[in-house]
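J.: Alright, structures below, take your time with them.
Rule-based calculations on the coordinates, nothing more; no lab input. Here the structure is a predicted model, which means the values were calculated and not measured. Cβ atoms are built from the backbone, for glycine too; each structure is taken alone.
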Structure 1
Amino acid sequence: MTAFLRSERHSSAILLACAVFGLVLANTAFGPTLIALRDTHLAIEPLGLDLSLGHWISDLLLAIFFFIVATELKAELTHGELSSVRKALVPVIAAVGGVIVPALIYLALSGGGDAARGWPIPTATDIAFAVGVIAVFGRHLPTRMRVFLLALAVIDDLIGIVIIATVFARDIQPLLIVAAVVSLAAFAIMSRVIHRRGALVPVAIALALLTWYLVAQSGVHPTIAGVALGLVLHRSVGEPASHALTPLSNGLVLPLFAFTAALVAIPQSNAIGPVFLGLAVALPVGKAIGITIGGVIGARVARAHTSNPILGWDLFALAVTGGLGFTVALLVNQLAFDGLPQLTDEGVLGVLTGSGISLVAGAALISWRSRVHR
């Protein structure tokens with residue numbers, strides 16, 4: 001079963017099925033009950049935590065997903081495709097293009113006001129979904145194309161993480177941030193002790209939970225704790241930990257988040273507003289244009305260091321697939337429109353629509369390029 005859940009194609013299918021299931025159920029007679037259950041608050045009063053069930057999933061459980069992303073990022077930075085300027089230059093420039101263009105398209109279509117707060121939503125690429133499309137439809141593609149897309153998605157999610165940590169911070173508590181840094185440092189030291197002695201894992205888990213709690217109370221979004229923990233963890237400990245947690249993330253965390261985030265009742269009128277339109281266009285079109293232009297510029301800048309750059313239809317196919325925002329996009333949507341339920345719902349529908357268009361178009365293009373390379 002764990003091998004099944006580690007599969008990129010299986011995890012992508014589960015994620016998509018849960019999102020569709022949530023959207024369908026939300027628009028049946030069970031919808032109001034499920035939405036009310038998601039919004040029910042579960043408080044731990046002695047700790048000062050009072051979160052809805054949906055926020056326990058997006059704030060605590062989703063930190064596990066970000067922890068895994070961070071360990072993958074660290075692996076790429078230390079001995080992977082981002083371990084040198086020469087290797088990282090092309091995917092970095094492509095990722096920047098894939099962030100700037102969708103944000104500009106969204107701002108142009110959103111019409112300003114509260115809707116403009118959603119400009120960061122279409123900037124992220126869902127690693128699990130994008131790599132899953134390659135796994136299912138691109139079996140004969142060159143390995144370098146999969147590596148390029150993975151590096152692109154990791155950089156792009158890193159940009160999304162920075163946006164979450166800065167743009168969406170609320171009521172910052174400096175002393176609690178300092179305490180979180182101290183706890184994080186203790187966790188890093190403990191991971192090195194575990195590396196040498198192979199013990200004290202429960203202490204490290206306790207320090208990880210303490211770090212999450214302090215970050216949650218500091219005003220910074222608590223998923224950032226997952227990122228920080230993954231980045232400071234010793235490599236020899238981090239990679240096995242990521243491997244062990246991947247089935248939990250793919251089989252429980254991401255499906256739960258997709259299901260609860262997609263619990264949106266589609267309104268009978270005025271469903272297509274500026275937020276929906278902006279996201280439905282910015283994700284598939286903005287990503288395709290931005291990543292393609294960025295990839296071409298990156299290849300020209302790095303031509304002295306890159307003997308066989310990804311260009312033409314191969315680059316465009318990967319760029320279209322990059323429009324699969326989904327997980328991070330849904331999270332940023334919740335943060336951007338916090339306190340604005342109508343815009344939040346419209347944003348969810350926009351993310352699902354834009355990602356759906358990218359999924360269909362990307363799968364078709366990847367399948368075609370796979371046949372060509374075969």
Structure 2
Amino acid sequence: MGHVHRMIPIVSAYLARDWKITVAARHVPRVREALSFFLGQDGHRLSIVQAPIFLHRAPIISSPPVSLADIFAHAGFADARLCRPVIRAWRRLLDEIAPDIVLSDFAPSLNVAARGKCPVLVIGNGWTIPPMRELPTFAGAPENSTTRDTSERIIEALWIASDRHWQASSFCDLLRGDANFVCTLPRLDPYHRYRTGEHYWPVEIPPVKAGQTGSRGAVLVYLPGDHSALPLVEALAENLPWRVHAYAGSVPHLSEGRVLFSSKPLNLPALLPSARLAIHHGGLGIANWCLIHGVPQMIFPTDTEKLLIGRGVMETGSGLVVDISVTPNEMREQVERLSHLSLARPDTSGMQTTSDIETLAALLTASESRTSETGDETGDEA
């Protein structure tokens with residue numbers, strides 16, 4: 001959902017500049033719903049197509065991954081036979097659309113296929129856009145020999161899968177384009193110690209306006225419907241003295257007592273200014289929203305990325321990462337302590353932009369300058 005939410009203001013900005021847009025999406029129905037307003041208004045300039053995806057089922061990771069390269073290898077990127085059909089499908093799509101520019105959001109096979117065809121701008125977050133050159137481990141250490149070996153296997157497999165058209169000197173090249181937009185607060189970037197001046201304000205989050213924050217009242221719960229912590233959180237919520245606004249995906253839940261379940265994602269712009277606490281699974285979007293609004297966070301991570309985001313939140317002193325084995329009494333004590341924290345606004349002094357509008361302007365400027373460099377200044381298409 002984070003990728004979908006990021007897409008909405010981007011599509012709006014490109015349409016406002018009279019671009020023609022094709023969105024290649026993994027989950028087409030979900031994206032069509034998110035962009036329904038624009039399809040109704042500008043359907044002649046906006047189309048949504050199925051993105052090429054792996055059709056095999058990735059094996060279960062038997063041991064904790066050391067780096068992003070480990071996760072990619074398990075997903076199939078170290079096997080040229082699995083990658084070749086996906087890369088070729090992207091090439092066919094690119095040949096059909098003939099875009100002036102590609103905007104890629106965590107789409108490594110697209111990055112490979114688009115190399116040499118047109119400029120590639122990459123937008124995402126710290127997790128999806130690693131720093132230049134060497135890939136740090138998740139422990140924060142520099143690249144080690146094991147990570148380097150895995151990276152080299154992936155690079156070789158993609159070189160073969162691309163019919164020897166794509167070459168790279170490091171794994172990080174796979175996820176970096178001609179220009180990169182790392183859209184997150186720096187402290188939520190797992191590689192923030194390894195880069196300078198690459199962070200942009202998230203395009204889907206407006207900055208807090210003066211006087212926007214009110215008295216702290218409600219608790220927000222944002223968890224997947226099958227999250228193992230949900231029953232624990234529901235039981236706790238019934239005993240809290242505050243109203244609880246909850247969203248658990250498409251899984252239906254009844255609103256009882258103080259707990260108010262929503263069938264749609266929570267309206268964060270409306271709820272966060274007066275929120276006392278947010279309990280969630282570690283998604284980058286809501287973590288950024290909470291840091292920007294000074295809302296304490298209790299995080300039950302669902303995967304490695306969410307755990308790293310949770311650690312970033314903890315480093316700021318803005319929340320806790322909690323294990324599912326926590327007892328009800330321990331959780332109640334933690335909620336009580338977190339709910340009384342008074343948090344300062346995050347430091348944005350080292351960021352390229354400090355608002356969603358500035359980030360969108362930078363993205364559009366990069367798009368227009370890249371298409372001008374290629375000698376095509378008419379009929380911009382992305």
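J.: Given structures 1, 2, which gives the highest value for relative contact order in percent (Cα under 8 Å, 6 or more apart)?
T.: Top value of relative contact order in percent (Cα under 8 Å, 6 or more apart), among 1, 2, belongs to structure 1.
J.: Can you tell which of 1, 2 yields 0.97 when Cα Rg over 2.2 N^0.38 Å is derived from it?
T.: 1
J.: Assuming -11000 is helix-only ellipticity at 222 nm (-39500 (n - 2.57) for each DSSP H run of 4 or more, over all residues; to 500) as calculated from a single structure, say which of 1, 2 it is.
T.: Derived from 2, not from the others.
J.: Oh, and also: Who wins on distance in nm of label points 7 Å out along Cα→Cβ at positions 63 and 263 among 1, 2, i.e. which is largest? All intermediate terms of the calculation are to be shown ahead of the outcome.
T.: Details: 1: 2.2; 2: 4.8.
If we compare distance in nm of label points 7 Å out along Cα→Cβ at positions 63 and 263 over 1, 2, the biggest value is for 2.
J.: If FRET efficiency 1/(1 + (r/R0)^6) of positions 15 and 351 (r between Cβ atoms, R0 = 30 Å, to 0.05) computes to 0.70, which of 1, 2 did it come from?
T.: 2
J.: Hey, distance in nm of label points 7 Å out along Cα→Cβ at positions 167 and 319 derived from one of 1, 2 reads 2.2; which structure?
T.: Considering all the candidates, the number was obtained from 1.
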